[in-house]
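Take a look at the structures below.
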Structure I
Amino acid sequence: MFPSFIFAQRIEVYFSKDVDTALCDSLGIEYLPDGCDVRLDSLLAVYIAEAESSVDMCVYNFDDTALVFLSPAIRDALVRGVRFRIVTDDGFVNEAVIDSLEAWGITWINNSFGLGGSGYMHCKFFIIDGRDEEILNDIVIISSSNLTVQNLRNDANNTIVLYWSELTDAFESQFNIYWGSPSDTPNPDSATFRSGFPDIIPHAIDGEETSVNLFFSPQYIEYEDSILKAFASADLQSFFCINRFTRDRVEDTLRSIFYNGVNLKGVFDQNEIAYENMTHTGADSTTFWNISPEVFIDNLESGKLHHKYLIVDCNFPALDPLVLVGSMNWSANGFYNNNECVLIIHSYEVAQKFFAEFATRYVEAGGSFVGIEEKPVHRNETMRIYPNPARNWLNVFPTGHIKIYDIRGQWVGDFCPPIMLCNLPAGEYIVRQGHENRKIIILP
């Protein structure tokens, strides 16, 4: 049955460094971030203070710097009866935090618990009220930041807050895999951080005008391919900020789209293998690019560039703009060994907010946007398609007859929304209504 109402609730984007609003204005950026100069611990304290039933925290590391903001919020939440569960990496040893957790009676485990795992617990996600029956209070927070002094005070990081119950459920299911149980008590007989962990979460979640893909490392090969397809999906623009980039399949994918005319720009935290290959500064000439894209090493006044994000076609709302974000660096460890989170958000608004931050970091690093593609005026466009990408159904506003063509331009059929997609193979299509055309993606 066609769902009468699917609502992707708010998606908020925060950065730990400031953005250059004058630069953003000159580039015609329509949506600025929801907050800048925002630390993860202070933001997280706000949501813990509003929690009604549960808080589940999965983070690589946690030191006493974060206790300044988190301690009052956690203590008050415990008085209200909020239940906490915490998962960290086995390198988490901060005595002040451990003493506080024990004093509060909060149970925490690390990735050596139960069946264990082979790499780091490198995820940074936080679930607010994901374990009660109410769906309107569900919040999931995904960050590139750890709760450590360096990440909180100095480094460039991003945090996304999603008010989205279906997504919260998916993160809760993954947390329970690490915990070994949906209860307050972890179960060592089933808790696992290993490759081959149960693949039980939905990897594509549709909402109104927004859809997301969600993947966790160690990656199944089909999901690594799905992530690489996001890298390859750019029609005109591909911009990235990355802390670690050594993964050859990612580099091969970016090289391919760059050679096919995509405007590729990037900022690296340090002189990684991929940077050397792109800029012809490495020792292995066989991996050089024929033409160098516009990539730079960051020039932050303090701290490191700790981001792990990619923005695709952020200036073109009709081309399925997306942001790939999360905890995963583009490395073999990121894909195959560590426990990581990758979220792909198909949203023009979110892509614009990340573009504001990218543009600031890129110009700081020495880049220029002279000659960047003009953004088409889209406010007068009348046709809206949602969700896009789609799987089971598709709606078009305004309601009326449309034509669908495959990517080769062959007519598929005439339809009247809502459109059930069960008879259309996965792939790219063109929807035409009057004189307007939109590209859509149908997921398998």
Structure II
Amino acid sequence: MDKEIIMFNMSSYSEWQEGVVNRNFHIFNYFIENQDIKRVIAVDFLPFTFKRAIRNYRDNIIRKSKIPAYRTGRKNQKSKIIYRDLTTKCVRIDREGTELYIFSTIDSIFSRKLVIKKLNRILKIINNQSTINNQQSTIRTVYSCFPMFVDYFSNLKSDLTIFDAIDNWIEHPSFTKYQSVLRKNYKIISEKSDLIFTVSEGLKEFFEKQGRTKNVYWIPNGVDINHFTPRTLGSDPGVGVMDNVLRPIVGYLGTIQHRFDVELLEHLAENNPKKSFVLAGPIWQSEVKERLRKYKNIYLTGRIPYSQSSDYINSFDVAIIPHKLDKFIKSTYSLKLLEYLACGRPVVTTPTPETKEFQDVIYQAVGYEEFNQKINLALKEDSMSLRDKRVERIKRESWEIKIGEMMKIIGSRASKLFKPL
């Protein structure tokens, strides 16, 4: 039987093109490179604010889509528009193997039912144009990691529904005004999903408290170990932006948002004038950017392309994760911790849930002064043997292994649903 996957994503395809990389991105790439999956319909982030709708309209509906060259090695791939109206566009990407469609709309601002109505219309168009021979034998799986939209449960025909819980959006400060909607949606997800995956143990417990105890699996994040590779001790990091930066370099790669402890970084910068602190990533709040620009030993690079992320991490003498310990952090699982370790970097971090799995290869710190002390200890102790130990430890955390675990569970569930008569 042919397999079709409809993905409701927490990002837009255009964001992935621009270098945004997350769990959703890695799973998407696994699907489109999997020979057993005949078709993927990727539904871009469905906006629920007018600000995001304007951005989506500009980036996803007006602009032309193409697959990122750094992922495929094939530049300027063409796309064909199969449906378009004032608020919606669906394109087919010209590629070999798995059929790929990108569905983008801003209709979610006005009507969630209209989103599903148009998606069903587009699915009929796709079926008429598809290379899949027998549509009656196609297994349709709905995969979602977007808790703001659950209408597919009642208005979209599917054989299997999967929800991948990436963080608890109820606890996210950016979604405070949507907490009632999210609580309602998580309840629906809990009751109606065939399978639920969670990025953290805390999220697994979250669903258990709602009465969902069966077919809930904790599958932590993984790391692209082919992309994040170490360099030998003392070798040239090869990143021009670091050429004039005083060493040692204490670095952070990722988005600087609400969970980043700005006060902790300021404490470190003030007490270590001979160390450089490099923040390689976008800063959400303009006032935070202005605060940090006052420090001569803090360097702000802005967003870093995924293709250069390994180079930047390898430029760090110590990599840090100065995250606040709040309710939201309990539902997360840091990608950057795995990426740091894959590059062999010494890591100093606040004790977040995932750190207990890596206590033997990282430095944990509670409080500003201890964090400062652990940075100095990490610099003092670093060696090739320790770097080799970190890299070896992380080999068990590859995306290939993690997504493979998910697919094994999905396959087992699907086989029970579609036993031959």
Structure III
Amino acid sequence: MTEMTMDDMVLVSVDDHVVEPPDAFLRHFPERLKSRAPVVERVGTADLWVWDKVQFGTSGLNAVAGRPKSEYGREPVAYEQMREGCYRVQARIDDMNANGVLGSMCFPSFPSYAGSVLFKKAESDPEVALAAVRAYNDWHVHEWCAAAPGRFIPLIILPLWDLAASLEEVRRMSVLGVHAASFPDNPDVLGLPALHGDHWEPLWKAFSDARMVINCHIGSGDRPGHASPSTPITAWITSFPMSISMAAANWLNASFWRRYPDLRMALSEGGIGWIPYLLERADFTQVQHGEWTNVDFGGEKPSDVFKRHILTCFIDDIFGIKNLDSMNEDMVCWECDYPHSDTLWPQSPECIWASVKQLPREKIDKITHRNAMREYSYDPFSIIGRENCTVAALRAKATHVDIRPKSNLGGLGTQSMESADNNRRPVTSGEINDMFARVDKH
């Protein structure tokens, strides 16, 4: 067999993001409710979502792919301040090709990762909130994903304030071939019922029956806290992926896994380097404390349950790759995170190849695409042909794509970012939080 090269890889990302175009909801709202659909309006220099006269912060925050790294902190607040690939599907395909990425699963922006912005509307007008959830899913499946068959893994949101409506949406979308749903990493924080009880049992069964993976994106329920307003923001960015460990432990201790052996979930954008210790600690805890805590793992070790049911995902995690033998290599997937600031676009192949090139080809194939294709029932090869899915084949289609960083696109910044070079100081958590608060005040 010829030795594998970087260009031979097939890359499928299980965590990217889409910025919804201004009329995404409007086109799919019921005719009698169209006047109640969320739309984008220009307010000053910002593009804001407006829903029943209430303004929401821009959906473009952190859509910084294509900027020089020195300008990542200037958060875009208008569509023209982002790469078109953030919100235009054909431009996204170009950017995927330029990055050698075959497949992508995209989390929402305006609705939030698991749709919690839409949940709030349900408190005052559940009919309009449900219409918004359904409209988002219809836009995402019938427009965004359908525009390029074989290139996207559809990911839906659910009206989780209404269990019956959620079950109906799972049925409606599964008929269309959808095998992924977003769910809050900690529903309690959003005022929803806890994982540990009977409330969600019908939904777990529906997910299992439809072979639909539960995707818990970091920050979708619990939002990682900041140490203090004066702490450099790099401290928060450093610990951000690992903060999902609390949710991981919470889900691991749920009782429903034994009832649904085929049920799967993903810890989206959480990284993998910390997973071996979590599993070691979970097993220790069960041995040391199990006789008084009364958590029943059915005679298995907690790590066995984790390895069977929970997908983990990484962007660039050399330590995690070196410790695959402490995880389940069949449940590890790769993610690109386009267009957020952790993305390595357009150099993702170069970066992941540096981490995996020492592995056997079988393992490389598993974590770069085969695991994702299996668990998400995603088969692009039958549509596109495997020979057209490699890094080399895709990049050959993107010679026209300008991947050079573009400066001075505009957006929000902090006082530290605006200071003269000789007065620059670390950007703090307080400054970033204040910057986001300014968006909400538009």
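Every number in this text was worked out from the coordinates using simple rules, so none of it is lab data. This one's a predicted model, so the numbers in the text were calculated from it and none came from an experiment. Cβ atoms are built from the backbone, for glycine too; each structure is taken alone.
In table form, for the structure just shown:
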item	result
Origin of the derived value 4.0 (distance in nm of label points 7 Å out along Cα→Cβ at positions 34 and 322; candidates I, II, III)	II
With percent of Cα pairs over 27 Å apart, for residues 98-249 alone derived as 45, matching label from I, II, III	II
